Structure P
Amino acid sequence: MSKKSTGLEPRGFRWVIKGRLAVAERIGGYGFQHRKVRREEEIIWLKDQGINTVVSLLGPNQNQYAYEAAGLSFSSIEVPDELEPEEAPAVYEALDEAMVPGAVALVHRDTIDDTLGGLLAGYLIHSELLDDPIVATDVVQRILGRAIGPEGRRLIPQA
């Protein structure tokens, strides 16, 4: 019999690297949609999935206290809306630092947008899980169920 998950699945939750790296929209929602109770329910669900680390691309202190109070490791790096390709390696390094042995990480921004999609595809290249930017783009598009537009594609390292 399988264990039934409690809590509430975060919007857009997807495994990028099964059992190691996931992506979702901001936990608890964003802007006027953000709700403390929803955030708490989503954190419970994430912990049931084995998530023990959160990497926020929103900058410092975005729900940090709630994550740490729930026993999750937390790190953040602010990613501007118009991230330049030469700035992407800093994000990859932040993900590397979060992906220590035993870590199961969730990365998020307010929404899953082109920038986040491009960074995820770029991370697959950076981490040497894939070596072809076209394949990395295709894989991430399939995972996210959406195309990565030009803003995201320009962040993917080319061979």
Structure Q
Amino acid sequence: MKSALIESELGPFRAQFTETGLARLQFPRAKATPVADAIDPPAKWLRQTTSALHTMLQGKTPRTLPPLDLSAGTAFRQAVWNLLLAIPGGTVQTYGELAHQLNQPKAARAVGGACGANPIPLIVPCHRVIGANGSLTGFSGGMKWKIRLLSIEGIELPLH
């Protein structure tokens, strides 16, 4: 499996790239899930990914992201992932709010499914999405990671 380990103060993240860009980012100690058409990343992409990851782990917004390959998702999931990229650091939105932004107000559960399937968590910040009542719902990296990432961004918990 072609991947790069990005060291951080919270452990090594595994990044995998395709010809299009960063296709998967996995949390430290997560079981490695290979990307079928993974390549050795260009040095620039790896630098951009490393910089963005470290910046986000400091609770800041990166100036530049690496090219992202979100092609693994359906059109709906890709639309959700693009909305996630627009959620400012230090803020949260609900699944329902995102569904409304997609003009599909009854699709909150589908938005949750898209968040759970996000192949690039942290950089595509699905941790910033919460339940309608302010509850912290599931997170692909586990609830400890969600709580840690929200805390790093200065979000006071509990939210309700």
Structure R
Amino acid sequence: MLKTIFAATIAMLLLAALPARADNALAGIWKIERAEPAPWVDATFKPDQKEVATYVGKTVKFLARSIKGPALLACPDPNFEMKDYSGDMICQGGLGEFFKDAAKAEEAATKLGFKTRPIKTLETGCEHEFDFHMTDTDHAAFALDNMIYWLKRTQK
């Protein structure tokens, strides 16, 4: 009985350390390189520098059964799903809500760096429901509190 419990525990630990599933294009290790105010905030917006410092420069690891990362990004039990988004859907629909015009939202998404469509997006299914939008295979972004955070892949 103890051998069975021990073997099951070892198997679970090994699974948790594996890279994320193949259908997760963000599988691997990423670094949050920078943050910028979202397009929907006005010029008087002042980012919370303490919160920005919580994320910028930190590492996010997308593993098979978890997301390891700072603060709200950490998730012990994600339900990864890759989706194709249009520009108005990124940032939890923030661009579409702000511009109220799909063409203007698409233009804003392009200015942010999303040059191709559809925009590959990882929905995590986590408690805090972050979506990670890819500009290419090694760069992605997510939105939090009127800021857009930019990630760069450091390891697959």
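Please treat every number below as a calculation from the coordinates, not as lab data. Every value quoted in this text rests on a predicted model; they were computed, and no experiment measured them. Cβ atoms are built from the backbone, for glycine too; each structure is taken alone.
Observations, loosely collected:
- Structure (P, Q, R) behind the derived value 8.7 of mean projected area of the Cα convex hull in nm²: Q
- Test item: relative contact order in percent (Cα under 8 Å, 6 or more apart) calculated as 20, pick one of P, Q, R: Q
- Structure from which 3.7 was derived, distance in nm of label points 7 Å out along Cα→Cβ at positions 57 and 81, options P, Q, R: R
- Test item: FRET efficiency 1/(1 + (r/R0)^6) of positions 49 and 105 (r between Cβ atoms, R0 = 25 Å, to 0.05) calculated as 1.00, pick one of P, Q, R: P
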